[in-house]
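A.B. asks: Have a look at these structures, which come just after this line.
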Structure I
Amino acid sequence: MDVEISPSTLSGVARAPSSKSYTHRAILAAGYSGGALVYDPLVSADTKATMRAVEAFGGDVTRESDHLDVDGFDGRPAVPADVLDCGNSGTTMRLVTGAAALADGATVLTGDGSLRSRPHGPLLSAIEDLGGRAESTRNNGQAPLVVGGPLSGGSVSMPGDVSSQFVSALLMAGAVTDEGIEIELETELKSAPYVDITLELLDEFGVETEKTADSYRVEGGQFYEPEDGEYHVPGDFSSISYLLAAGAIAAAEDEGDDGAVRVRGAYPSAQGDSKIVGILDRMGADVDWNRDDGVITVERSDLSGVEVDVGDTPDLLPTIAALGAVADGETRIVNCEHVRYKETDRVSAMAEELRHLGAETEETQDTLTIRGDESTLEGGVVDGRGDHRVVMSLAVAALAGSGPTMISDAEHVDVSFPNFFDVLYDLGATVER
């Protein structure tokens, strides 16, 4: 699907979609349990892949109006009757690989072309070191994967600079092993807030964990039992970032609430991407976060370039790049090599597609620089690269163009923010599909 975004002014109230990161973990945690209700889930292409995985392991997921009714496999996943297709969801594949290592037999996991190019080697090695079976069919650390158990637990060391999801997968699985699992990190953990999300959710499901400066441990023999049998998914700050950036770039000129963009459902949590509020503030945006009410208000602002380290917040890179294209001065995004190994190489994708709109950009292996003072966004035709975050960030940048912007692959917003273009339209954007 192609979507055309024209220069627009925005105002009004939008509700944040629920967190994809929390939804994935909650669905799988409910699968590990005897059963649980997951309220306010994000139902998207990615989270549906995790639902399918729970069902493949012997559970059942029923979608109700405002929640998922999950009948779990009670810590003992069955061997799937067929290959488990994770689609485009790297989170699904990595978290589910941990569950597959508990099954008494082999599980085959695959995904689309993008997912089959993403690295899983350290997680496979860790599972083998713990006594399980874990291999890449092409011997390159990439899917298709063959994973089997049953894993009893133990201690393992692994690098932390490839994906924090490897740690999350082992912690979630380790709680129901006999011995538990202790993970020693060989290198600094990238995207550490995502492990904090896992720890927070495990606590909500009654699972105890331990964390030190360079290790994580979960005792075995635990049970997944959320209070009152239910869990409520918080709002998603990765998705909120696009709405806040859109407001800072294109909110109406009127002073006060009539010209502002307000986002509801933005309650504090372990999400690292909540740093977008501080980043906008550093750039000069007029932004206010009422944490008690879960409302963030942002007005159109004159933005200035800043340097941002995305080591812990890789999903913010596309949003920050879009902001940098309209800010005065230079925006420099550093510590971002790991962002090249997402659904696409998001560093190059944003550098190249923003150039097509008239921005001046420069990249190295570990940095992305956008020179807003040398940029004039004119609109044009850009490639969404089959990546939901690239599509949404380009849509934000398009609001500031002097002419319309056509974005290809726009349907991929379904991965994390299915009604993104509807929300943008309701705020006042000119959107044509």
Structure II
Amino acid sequence: MRLPFRSTRVLALALAATVVPVTAVAAGGQSAAATSRAAQTVTDAPQIPDTAAGRQLTWFLDALSRVPLAESELREHFAAGFLKEIPADEINKFAATLKGLKLESVTATGATSLHGTAKLGDKDYVITLSVDGDGKINGIRINQPQPLPPGPKDWRELDTRLRSVAPNVGFLAAEIDSRGRCQTVHGVNVDRPRPLGSVFKLYVLGAVAERIRDGGLSWNTKVTIRPEWKSPSEGGLWERPDNSKVTVREAAKLMISISDNTAADILIHTVGREAVEAKVRQWSDHPELNIPFLTTKELFLLKGIDHPRQARTYLGLGTAKKRKYLREVVAKQSGSDMKPWTTPREVDTIEWFGSPRDVCRAYAGLTKLNSKTLDKTLSGFDGLELDARKWPTVWFKGGSEVGLLDLAYLGRSSSGRTYVITALAYDRKKALDEDTVIPQMVSLSKGSFSLVRAK
């Protein structure tokens, strides 16, 4: 999961356009910038949807001809948190470089985000814009598309390229059979647990869906966004008013689509920590590594306050005393006291953990719940652009933190066979070079779907 201290809000990032933001933290952009699989339609006069994100895109394109913009105008259109991280003069400098930008198409829209293509002179660009609950811009990316590296020709090439991205890697390509078992097609360290980042949210989603199936909750149940449950994110429920309401359905969608940390924590509190731990015990061979099951806010506080003393104190406790420490110490701490960090911190000790096979079992468990809402929640954010005729269903969840990047996909083929592709990578000593690692891992994951189909 991406740490809240590494802003993904703006502006021109050097990530490949086909790469999904895999944050957890993800804020606005891990986020909110998820690339849709929707087909691109280019028209002479692209239609901008009449949504909050669409109206802000219309304003932004018009404003490019009036740079520099007054701070008062920027405050009308950008979220306060955005302007705190990206001040007005930086926005104006950025906008000045985009004079003459012409929208070519809108490729995908959502409740709080929009994706499109544009031209500036003879160069192509990809636009991603997201808004908060008040309809103000909390994330914008305009960058040149970069093709992914070619997919691997065979599993041997995949193994070689995978091991080049990080010191610690794991991989599994598996088919989920008719009994819900993960049958290995190819793997690297398939049973060794590794930090999962926001992939842990599959367990939360499973606990929620099971509670709904059993009648203890509804997708339409409204829950309160309590201030003490808010966890740093860019966009999503973090920026909604304290004590406002959100449905379980929307919280689940935000937890997956933009990896909304506040949404995840609200759902953990709603079903109870023990319910999520029960799913871990059911779907993982390494449940002891995830108990107590942390909320994202607890993880941030454990790593971000009085480090390393607090982290070491916590790690030295038994399970019962850890629960007490979370309840009596960590719960009373404030996020405003957290200190930023930019190198890996406790990435292999304070996290959520699972092996590639555990991730496959989680996906298999979600398929058994057989819910249309689950399918919609997990679909549309994979960024692989697989041929929809061959792969009509694709699910995705990613996770990132400083030094960590994980990608987990499920694809159901047109013939009805279901495969899971999971790639996990981390470095406990230094941050990963995401400009290189993300395109490489996405390419390997995408290529794996061709390899399993050809087997």
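Read the figures in this text as sums done on the coordinates, not as results from a lab. All values derive from a computational prediction rather than experimental measurement. Cβ atoms are built from the backbone, for glycine too; each structure is taken alone.
A.B. asks: When Cα Rg over 2.2 N^0.38 Å, for residues 237-412 alone is calculated for each of the structures I, II, which structure yields the highest value?
C.D. replies: II
A.B. asks: Let me ask something additional. Given a value of 1.00 for FRET efficiency 1/(1 + (r/R0)^6) of positions 101 and 221 (r between Cβ atoms, R0 = 35 Å, to 0.05), calculated from one of I, II, which structure does it belong to?
C.D. replies: Only structure I yields this read-out.
A.B. asks: Quick check for you: by relative contact order in percent (Cα under 8 Å, 6 or more apart), which of I, II is greatest?
C.D. replies: Result for relative contact order in percent (Cα under 8 Å, 6 or more apart) over I, II: largest is II.
A.B. asks: When distance in nm of label points 7 Å out along Cα→Cβ at positions 173 and 373 is computed for each of I, II, which one produces 5.2?
C.D. replies: Matching structure: I.
A.B. asks: Using distance in nm of label points 7 Å out along Cα→Cβ at positions 229 and 397, single out the structure from I, II with the greatest value.
C.D. replies: With respect to distance in nm of label points 7 Å out along Cα→Cβ at positions 229 and 397, the highest-scoring structure among I, II is I.
A.B. asks: Of the structures labelled I, II, one was used to calculate semi-axes √(5λ) of the Cα gyration tensor in Å, giving 32, 27, 21. Name it.
C.D. replies: II
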